[in-house]
Structure formats: structure tokens, C-alpha cells
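Trainee: Input: structures, listed below.
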Structure P
């Protein structure tokens, strides 16, 4: 129930921001969402994993570099910086979760405020899925994807210097951010949209015939972490990736709708870059789906952050008197997302927090 109440509360607040007081409301939303995510207890699949990482993080750089887990630098820097300001390990752990939450939420909301013409719709899309999946679960990916979203202007303007500076920040939080380089180069090179459709179709064929892309190009040998994931998948006898899961199915539906109206929408600011990134994200999912579920889904989720800006552009399809239909479509999808995530997939426990109750 707490998740639905949060969705309802933030939706009402965001609706007000669509008309006035946007700057103040953005700050309120950052505070509410960051506290909700950053003070949670063991309600998600990744909480205990991060708790142990924070608890047993090495005290010096040498031990960190020699650690077999090879985790990102953010997991060393943030907890160890906090040690200068707190008096106990538990306070350091709580503070680390809070910092990740504030970074992920604030950067994403700043990007939404900066880029979205439909603040309310973008917020409902964000809170109904990515907020829960990233800021409350995959917290490193949450910050990395937020920085990537903020780089949209650099991608659209082909400003490679600013983009690669932001990419370095992404890599500081999540090594999987390397995939953003490929996406940037594709958009930067101004590849015609029809070739992206062809590429998507070929990636779909690879998924159907189950070609292991990672082993085909020896990426499991080049990148040791990839090999570890593949071995874990074999040991755990991980189920095959469902290439028509809920998220992909709706990603394809929105792709078709926006693709049909591409000639009408392509001149809207940021649409072309966002739509191409959307096609690339689905292509990545398909091409990696036969390799490991963790790679295909989490790579897609990294890119999914652009959906909170792209999907509301459906409103532009309709004539002025009919634009409410676009609003209804996006808001209905947001409701469907949170119901699916909380009650259908059922991977989240009832909400608990050391701050609220």
C-alpha cells in the first residue's frame, strides 16, 4: 500500500507543478522520494548485497584494488568519505544508502524538469517503475542512468566532449555504462532510422535462434566480470530470458506508435535522439537475451531511463482538442507499471524504513 500511496501523492504534487511552483515542487519531490528510497530497510532483492558491501568495504585503496569482487569506485569513495562525518559503521551504511538515493533522484528530476514538456507524465512514469527498480534496488545503475539522462542535450547536439565527461561519471558508478558509448556513436553518426530498424530486426533474429553474442565475440574472455556472470548463470540454472516480457512488450508497442508518426515527431526537440536510443535499448536487450538474463534486462533498464521523456511525446500525435487521449494513455500505462511491479511480479516486501516507521 505504501508504494501506491507514494505514487498517488507524487502524482498529485507533480500535476500542480505542471502549472506553477515547479522549482519548489521539484525540491519537495526530491526530498520525499530520496528519503523514501534512501531510508528503506530489507524490502528488495539487492538490499542485503549492498549492506554487506558497505559494511565490509576496504579502508584503503590498495585493498580495494586487490578485492576480487572488482566493484566500482563509488562503492569505495562514498562510504569512506562518510567515515569522516559519522561515528559508527551503521551510520555510515545508512548515509551511503541516502547519498545514492539523493543522487539518483535529484539528477533524474533535474533532467525531467530540464527536458520534459510533460512534467506530470514523466514523473508518473518514473515513480511507477524506474524509481522503485533503480533508486530502491539497483542503486549504482540508478545514478549512472540519471547522469546518462542528463547528457541528452550533449547527445542531441553531438557535443562529444561534454558527453564523455559525463560518461566518466557514469563509469564511476556502474561499469555497464560502457554501452552508452555505442549508443552515443550511433546517434552521433546520424545513421538513418531505417538502418536502426534493420539492426533491431537482426538482433531479434539472433534472440530467436539463441546466438550467445558474448561468447561469439569472446567478450567473456576479454572481460572477466562477464565470465563470472555466465558461470553463475550456469550454476544457478537461470531460466531463459522471456523476450516478450511486460517491459519489452510495451517498449515495442510505444516503438510502433511513435514509429508510425515519426515523420510528424522527428522535428520535436530531443525526439529523434530519444527514439533512436529507444531502438538501441531494445536491440541490446534482444542481442544479449541468449547470453545472460542479468545482462539483457539490466542493460535495457539502464537505457529505460529515456522512456520517462520519450513516452509522454505520444501526446504530440493528437490534435489539440484530442491531446487528453495521449495523457490518458501514458498515465494508464504508469498505473499498469506499478501494479505489475508490486502485485504481479511481487518482488518487493511491504515497505519498511528506519526514518518513517
Structure Q
């Protein structure tokens, strides 16, 4: 707006002039639009793809890719011109392919490329337009997908040291270390479950504590203890676990890179199982009819194990521990998620 950077609106504008090399971005308007048309799911989510296509459709301008060495003495020299170095932003994009072998180890490079790339919403143009034009120029395959994430705010504001609202992920892990064997899983959970996959999200220390208590302590942790207590009390040995198909909405959420929706569906399965325990009351049934009660408990152990399998991409340590408890027919030695004081 008014020619100012949207991220730094209060910075004073400076007009500078110097000799640079440029990338001929302007010649890639039509090739990019053609590529977008042929790959309708290239940028995820759709509204970010619409931003990209609108940007390219307005016409592209060449952009600078070098700086004078006298002003920036460090950097990768421009081939054939020792007076210039590559602009670090341009050089950084090339790291996507140079780090996996291009151009010196093409066999290794081709094992990896093309890939799906993740970036923040402020990097959309660079990743989905500029970088793709660079790949076209190098006659290399374009990226498979560009997945655009939003920002994580805190208390309705951008995280800032001056506001004192920055959440240090290491501090989050340490905060839960005394109440769970898996504090890293707590951090994974709140980032995947509480933050939208594509839009801006908000997080505070209080919201993290609330989410922990609601979904982990009183949710999957309590569910595991209840079921394994019934199993170890009323069943003679471990439940035989059969293979199962998990082709369902979770797969669709994964395929669309909507990890929040995927983990919500897994946690929803846990809530359904908890409600089923309340509805069927196997701990009461078994006192009246041992066989019927055992059938109910076996079913619940099987469902718990399936939930643990589905939970593994999100909470790997927790999921493996639940699977171990089921296989070994044991109660948790310590609560998976104890109460946070």
C-alpha cells in the first residue's frame, strides 16, 4: 500500500540505483499460466492459488538477482563476473535442488525431485511463480505442489519480543516434561490440532494448557487408561489385533494436506469410543454376563489400537506407547498425560 512493504509498513522508503543482473521473469507469464491451467491443484489451498494466478496474469517484471561485491562482499560469485555476487534470496531458492544433488549428482537429484514444498503466506509469489519460472529456465521439472501456511499469532497479535507474546517451542516442551513422558508430542499436537492448516491461527500459553487438558489428559490419555484397566482386569491375555483398512476421510484430509482436519478426525474417533463406553457400560455388563462383557471390552481394545495407528503421524511417541500397552496387555506405568498443576 502506497508503495510500502505490507510486512514493514513503517519503514522509510529509500531509492537506490546500482548495476545488477536480472532474471527475465517477464517472458514467463504465458508459460506459467499454461502450467497452472494444466495443474489445477498445484498451489494449496485454492484461495492462495487464485492469488498466484492473479499476480501472474497482471504481467511479470524482471527481477534483480545480483549485488555488487563492493557493497556486499560475501556471497556466491556470479559466474563470469567477479564484481557481482548472487543475491542471497535467489541463491536460497536454488538450495531446493542443489541440496539434493543438482547439477553434479543427477541420479540422486532425480530420486527426490519433484517435491512438495511448504512455505508461509508471505512467500507465495516467490515459491509458486518466481521459483517455478527459474525451474522452467533451467529446463527442470516444476515442483509437485506448493502448500501455503498462514501465520501463528498470539493473543490476536503478531508475535513480537516488544509485545512479550512470543511463545518459545522449547519452553512449551519443558512446561509439560514433568507431567507426561511425551512432552514433544504435546507441542506437535497443539501445532497440528489448534492451528489451521492454511489460514492464520492464534495460540497462547493458556490456550495450550486448555487444549492439553481437554484433548490429551481428559481425552486420549484417560481413554487409554480406562480401556486398558478393563482389559487387564477382565481379560486373560492380550487382544489379537487384526489388520484393518483406514481408507476413509483421514486419507482424504492427508491427500489435501489438511493436517488439522486429519487429526481432528482421529481425535473425534476417540471421543466416539469414549461415548460408546458410557453407552454400553462394559464394566457393568460383565458383572451380569461375562461373555457379553468380554466381547465389548475386546472391541474397545481393538478400536483403541486402531486409533493409535491413525494417531502415529501426529503423536508418534504416544501412539507407539498405546500400541505397546495393547500388545503387552498392560496398564500405563505412569499416566500418559497427567494433570498440569
Structure R
């Protein structure tokens, strides 16, 4: 039956999140209706272990919120056919095939090529994962590549493991450029943005090491123009860059602060006129205006959960494929906040979706179909 996925039409509208449970990691699937509202569908084991509330990084607070310290722990392929998840507790990655109804079906589980994988991305048949490392190996960090076939099976790519700018750089995201020619790795503790060139055979060379403008680079997003947005968890800000063909980054707007704490995740609107940044410890979402040249300015803010309720601490983010709705995972609650996106980029809160078996602490990873 799996081979029939070549006829995948991507008709379902779904939101997926990950529990990161230390006994059995699970994918939680929500159906997304035409108004953006979420309804729980099911829980699907990855057959790997998460970390629970245990932090993978020594550089972050040991509070159970954002234990993977990463953007991209749960990732859909660009065509929506495959879902990839990291299992940081068992040092593996899982691949799922997505049915026309939106159900994820487990296909494969493979060792990640390092310790404590925390971010994964896919471009065509190439998959790369970032491994943070652990105290036993002095946090030896790397990226490692895989091939994914047309039914979602993973094959480790020989000689694809590459060190980062320093042996203990502690990556926070691995991300392909829009054309797949390069890979960016944000390095939380070294304050570097490392660029790898992707060769025609899928092997990478590098890295080209760029200094982050601000401290604690974490989440990143490439606009269709190639402009790069990077959050800075320690500087509480967002920066934008252009990139030359040789992998050198050039600052457009450096460390634009929003007045709140721990700017960690970022995603633009569909038209790329605005970007949303979650300020996790402040419980807020900041809206930035993106000028055509990539210059940034702060427009407004909103709390992730209603002011009259227990504050949600927003982490992972996503925008629906029709551009009408914004979603964020509240890391201290295991809930998903749902917003309507207005024409001026402002957010109107619709729902805080929950499933009673989602752990309050430790959940991480969100992606939208």
C-alpha cells in the first residue's frame, strides 16, 4: 500500500506536534478545518525515545520548556509526502509517510549519526539532521545526511557526517536554502551561522563560518528571495541577512529587539511581508514587518494564550499553506494556540487546542500540512 503514495495529493489539512516523551516519543495529529480550528485525530509512536523534560543543551535553563533547544525537530517534506521526527533520547530519527487523509504511517527509524539529534530538514531525496552531542562525548556536534526513497525509507549517506565550527557548537537548527544548494546550521553556544555547500551527489563541504550578529542564534527561515531570518535567544532579537554564492552572510538588519525575553522561533506570513517570532519566557508573539530589501521593524505583540488564563510559553511555529492561520506550541502546557492572520499581519486568537495525554512539559516540534 505504501508504494501508492506516489499518487499522494496532499488534500488533508493537518497540524502535527511531537510529545518528545522519554518512554515513547509520539506524533500528535490534529485535523485543521476551513476556519483553522483544530480537532484531535490520533497519536502515532515514532518507536524512538525523546528526552522528556531533560535539556539537550547545557546552555539553557533546566526548566523542561524547550528541552531540544531547536527549530525543526518535526519537519514535513516540501511536498507534504513525508514527516520526519528526531528522537533525541534514543539518538535516532523516524520517517513517516502521509496518507491522503493526513494520517502519518511509520516507515523507518535509523540512528541519527550522532548523539541527541534535535533538528532535521529534507530537500528532494536528501535529509540532514543536526546532532547536539552529549556530556559523554564532550558535546561533539555534527550534521549527518541520509537519502529518503519514494516510500520514505532512510539510507545513511556514506561520509556525510561533518563537524560544525567548533566541536561543541550545539546546533539549534539545520536548514536547506530554498534551492537546496546550501545548508545552514545555527550554532547556539558558538554564536556562529555555519554554511555548508551541497554538491550534486548530495555530499556537503564546509562549513563556511559566519558570526551571528547577536547572541544565541536559534531559529531560522529562508524567504523565497534567499533573505535569511535568524532569531537570537540571548539578544532577544531578530536579524536578517543576505547570502552570497560563496556562503558569506551580509547583515541587513542586526539584532532588532522586540522588548521581550528569549526570541527563539520564526516563521513568515505566506506573502513574506511579516514574520512572527515567539518570545518563549515572556509568553508573547512579536510581529515584525519585512521590507522588500529584508529590513526589519517591530510592529506589535500578542500573548500566546488569553490574558485571563494561565500563560502559555510559545515555542515552535507554523503558518497554514493558505496563509490564513498561525499556530504555535506552548511548551509549558503541551497546547497549540491558533490565530487568524489579518491583512495587516496582526493576529486574532481563535483557540488553544489540547489533548489530555500531551505532557505539559517536554513537548517540542510543530509542523503544518
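Trainee: Please state which of the structures P, Q, R yields 0.95 when FRET efficiency 1/(1 + (r/R0)^6) of positions 38 and 126 (r between Cβ atoms, R0 = 25 Å, to 0.05) is computed from it. Walk me through the intermediate numbers first.
Mentor: Values: P: 0.95; Q: 0.70; R: 0.20.
Clearly, the read-out refers to P.
Trainee: A value of 33, 62, 4 was derived for P(r) over Cα pairs in 20 Å bins from 0, in percent; which structure in P, Q, R was it taken from? Write out the running numbers ahead of the final one.
Mentor: On the way: P: 29, 61, 11, 0; Q: 23, 44, 26, 7, 0; R: 33, 62, 4.
It was calculated from structure R.
Trainee: Next question. A value of 0 was derived for helix-only ellipticity at 222 nm (-39500 (n - 2.57) for each DSSP H run of 4 or more, over all residues; to 500); which structure in P, Q, R was it taken from?
Mentor: On the way: P: -20500; Q: -14000; R: 0.
Corresponding structure: R.
Trainee: Here distance in nm of label points 7 Å out along Cα→Cβ at positions 150 and 166 was calculated and came to 0.9; which of the structures P, Q, R was it taken from? Don't jump to the answer; show the numbers that get you there.
Mentor: Details: P: 0.9; Q: 2.3; R: 4.6.
It traces back to P.
Read the figures in this text as sums done on the coordinates, not as results from a lab. Remember, predicted model here, so these are calculated numbers, not experimental data. Cβ atoms are built from the backbone, for glycine too; each structure is taken alone.
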